[in-house]
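What follows are several structures.
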Structure 1
Amino acid sequence: MRLRVVDLETTGGDRTAEIIEVGIVDVVPEGEGWRALPPVTKLFRPRGEISVHAMAVHHITPDDFGPDDAHCDEYALREMFAEPADVMVAHAANFERGFIADTAHGGLPWICTVRSAKAVWPQAPGHSNQVLRYWRQLRLDPALANPAHRAGPDAWVTAHLLMDLLKEATVEQMIQWTREPRRLNTIPFGKHRGSRWADAPVDYLRWMAGQSDMDADVVAAARQEIERRTAPATAPLAGVTDAG
């Protein structure tokens, strides 16, 4: 089995952004465990501008590209993913999945190491790959693991988190955790952040449920609460009264 860890750097934070760097680290079985193959990275020249906020995170600037550098498209991604793999992996995989079409990798299942880490290590002080890197006391070669927020190093860190997770969970379990909407007990952002879903105004829930670029789990939670409120009340059974 080959687990393909991928990390992207982009020109901005929304779905209109372009991919400007791809990092790949394949994780393969070795003996009774797993090993990470050397990272593969590639820069892609953007057609548009790189936002200042994006540059402040990954420090990739227009000066890093030459006129002969290719733009990123599905064909370029298919070339990078040409060697067969069995599962795609990313930290906060919804981000990478939003930029990588299934046709670019053959429709492989995904593992999200954020969701998997929350299931395996709910007591962690945080679930970003860098927080988990140090909390799990991973001893990584700085030449491969640094700097943070570049595609190759971030994929390398995520690959080692994946191997750590595989000591406590199976590939199949992590795929299932990734497929299932995560449980959100409270609203995670906005003016109602921290409020119970049951306390949110229905107009606000409808607004969230209609957003195409919002976190899929948030949209699912909003829709579930709307359905709960609009579901017909269950008629009481004959002979049963409400003692309250």
Structure 2
Amino acid sequence: MSTIAPVSLVTGANRGIGRETARQLAALGHTVLLCARRLKDAEQAAVSLGSEVPGALLPHPLDVTDDGSVRALARSVEAQFERLDVLVNNAAVNYDTTQRAVSVSLDEVGRTLETNLFGAWRTAQAFLPLLRRSAHPRLVNVSSESGSLEHMAGGTPAYGVSKAALNALTRKLADELRAERILVNAVCPGWIATDMGGPGGGPVEQGAAGVVWAATLPDSGPTGGFFRDGEPLAW
């Protein structure tokens, strides 16, 4: 990375993996745009983390399901920084462990896809012009092994299908952007004890570390991969 502080944007960063990813990037000296659907939530997270890290934590409202919200933030980032170095698509909803594919409401599946797939897709498209201005652009899609086709089983239908689709998007973007030096990877944090993951999982610091690894890869690093803790996962 350049000696100038990298500018990183993390969606869904007011809690869980997103919040810890923002903290770890700021600890590395990044200027982090800490985004949440509600500005109040982003501000509270930024204030709570601000004394812990040397980098700047800048709260921003961002609803990845709203095209106007995404494009407004892209214009703001362009005006303030003229570029974006790292985009972490972390925002996700509906870990629907009680549902089954044979009976789940397709309206629920659609709402899940709107955030977990189309939200990441929309955000990637909006910020690509700014990533192209970076000397070391990185795009990280926070995925899940529940989206691995090799290991997929029944249950958690909306979430699992949305993450499989996000993995497919990762491959598409990585291939199309390879010539532009934009490294695009999917990361599964693993089972982590967050509001979404529930009790019994690993520490949030561990889950976020894999995301930060992908966000700070050297120029010679991989693209189009699916990783956990820096190690490849089966698609």
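Any read-out appearing in this document is the output of simple, stated calculations on the displayed coordinates, not a laboratory observation. In this text the structure is predicted, and so the values were computed from the model without any measurement. Cβ atoms are built from the backbone, for glycine too; each structure is taken alone.
Starting from the value -10000: which structure in 1, 2 was helix-only ellipticity at 222 nm (-39500 (n - 2.57) for each DSSP H run of 4 or more, over all residues; to 500) calculated from? Corresponding structure: 1.
Of the structures labelled 1, 2, one was used to calculate distance in nm of label points 7 Å out along Cα→Cβ at positions 189 and 205, giving 1.5. Name it. Kindly include the intermediate steps, with their values, before the conclusion.
On the way: 1: 2.1; 2: 1.5.
So the calculation was done on 2.
Work out which structure the value 13.3, 43 belongs to, where Rg and Dmax of the Cα atoms in Å, for residues 117-172 alone was derived from one of 1, 2. Derived from the structure labelled 2. Name the one structure among 1, 2 that distance in nm of label points 7 Å out along Cα→Cβ at positions 85 and 149 of 2.4 was derived from. Only structure 1 yields this read-out. When Rg and Dmax of the Cα atoms in Å is computed for each of 1, 2, which one produces 16.4, 53? Going through each structure in turn, the value belongs to 2.
When Rg/Rh (Cα atoms, Kirkwood Rh), for residues 125-220 alone is computed for each of 1, 2, which one produces 1.01? Present the calculation step by step, with values, prior to reporting the outcome.
Values: 1: 1.08; 2: 1.01.
Label of the originating structure: 2.
Work out which structure the value 22.0 belongs to, where mean count of other Cβ atoms within 10 Å over residues 21-28 was derived from one of 1, 2. The read-out was computed on structure 1.
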